[in-house]
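Read through the structures below before going on.
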Structure 1
Amino acid sequence: MIEGATPVTTTQAELGEGVIWDDRRDELLHVDIPAGLVYRERVADDGSLVRVDTHDVHGSIGAVVPIDGDDGWLVARDRGVAYLSPGGVVRPIAELAPAGVRMNDAACDPQGRFWVGTIADVDGGAALYRLDPDGRASLVREGLTISNGIDWSPDGLTMYLADSGPGVVHAFDFDERGTIANERVFLALPEESGTPDGLTVDASGDVWVAIWGGGRVARYGADGTLREELPVPAVETTSCAFAGPGLHWLYVTTATEHWTDEQRRAAPGAGLLYRFETAATGRPAARFRPEPGWWARVRAER
């Protein structure tokens, strides 16, 4: 049985997002996109959070992922990808998006490639990019509006991608080369019930989707069947990830984007980070696995 949402932060984020479990350090990471902040938290025995550090990337921050063999992180920042050192130093690696478009959600596939989507002001103006371990960047999918949650099935054969503009989650066949095929709609929500935002796939293959504008996280089986819904006391529910010992706690970010101070005071639970205790088991964030020769050159340039 899943218990109700427990707040684990007290400061209202404007656009809390990108929550992941970094198992290299046993830290929960999450971001506030417009503030450009990356938060690092230690998970206490009772599921509460103890702040380890806060890093300012001096720009918008869509997502953060761990790097294999490096103590730092790869971040989706402004219009491109950058390296964030443990000391908080930011070094740009590649600019991917055109002017007027920013990086949004991102994740690494089982082979260690970095997939990052963008958000656009016009329908169909966003895209999905892939950064390979050798530093080559590719445009993979155009015609998106708000590229959001990305994750893979436990066997690595299915990739999920949320597009919050039209309110759908796409599913693709996926292979070891990083090729996507057989695109289909895994989930489509009517506008009045909210739109899919961030998502995570647990160890059993269930897909947990944060519903923006719906104040909930919805759990779907691999066949698209709705299994349960977890109410969140914040209508702008943005991302979710399992973390902590055993990976049974589900942490959920929320937002108060474009709200007035009066609106924030009227809804003090909005913009907080929440925890659910579940019977499910999650997976740590997949790491970016850079090719040593290219990564050595990147490091030498810093």
Structure 2
Amino acid sequence: MSFKPYSPAKLGLLMAALAYFSFSFYEFTMASFENKQHTAFTDLPGALGLGFRAVGGFIAVVAVALYFFRGHYSKVEALTSVRIVVLLEAAYWLSFLPSGYAGITTLFRSSRFFGYAFFLEDGLPCIVESIALPIVLVKLFYELSPNRPFKNAIKWGLVFGALYIYVAWLNNMGNWIYAIIEKGTWYITSYPVNAFTFSTTTVGLLLLALYATYFAKKSSGVERLDNLNLRTIGVIMIFFGLYMDVNYMLWLIFGSVGGWGTWYAWMLGHNMDQWLMALPLLGLPLYFHKND
């Protein structure tokens, strides 16, 4: 797959890599200075995981910048760069395993009501993402070897993309459920903005994940990147990124509708995937790009 020098697709790839690195580095820096005396079991691994992701982001920026300005990247260089980033990303997601364990133990250490609520909001998402995503990423790392058929790497890359959306759905839905338990159903029924965000989270993200799954299954036999439907990939990226963009813009315009709560604390303060706000910058050029 090739793009013209300084093409929108190359620029979008560079902007996405910059967002991935800068946000991860910022969050890692902030986490490093926080007092973790009472939450060392979960927060220290989380901070370390952010460090892995920040390093991976830096490598991604350097690799994409070289591709952007040199106009060419050899297969060995590209595969080596991507494999390192993939492995570091696997380490990042693995760092959530202690949080998943903590979510399980809360079921037995707290009241039944709070225990189930916290498990849905934090425990279950952390368990799924800390186990499923690293397994898929390690498999992708293995398949990205120059000695392996590249169609396997394409297959597992698409699997990771779909699974990533499911994880985002599970994370955000869990926080909305906790917010409703905390505030009551009026938190949604009385405020159209919250009702819209709740609907796009519970239904919209799930539909996008199902569509990404359908596309991954349909494209599982593709042997070359050139043969992938870039328009479809672009559409998935655009809507995934717009989910983050729209939610943030709604907060900027309307503020914390119904009062500050778990949902706003998650989306604005604890959501480590806000770098996805830059994803439409890559998705749009891919949508309009013609395979050559």
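Computed from the coordinates by the stated procedures, all read-outs in this text should not be read as laboratory data. These figures come from a predicted structure and were not determined experimentally. Cβ atoms are built from the backbone, for glycine too; each structure is taken alone.
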Computing volume of the Cα convex hull per residue in Å³ for each of 1, 2, the value 130 comes from structure 2
Structures 1, 2 compared on mean count of other Cβ atoms within 10 Å over residues 160-167: the greatest is 1
Structures 1, 2 compared on distance in nm of label points 7 Å out along Cα→Cβ at positions 96 and 256: the greatest is 1
Calculated from one of 1, 2, helix-only ellipticity at 222 nm (-39500 (n - 2.57) for each DSSP H run of 4 or more, over all residues; to 500) reads -1500, and the structure in question is 1
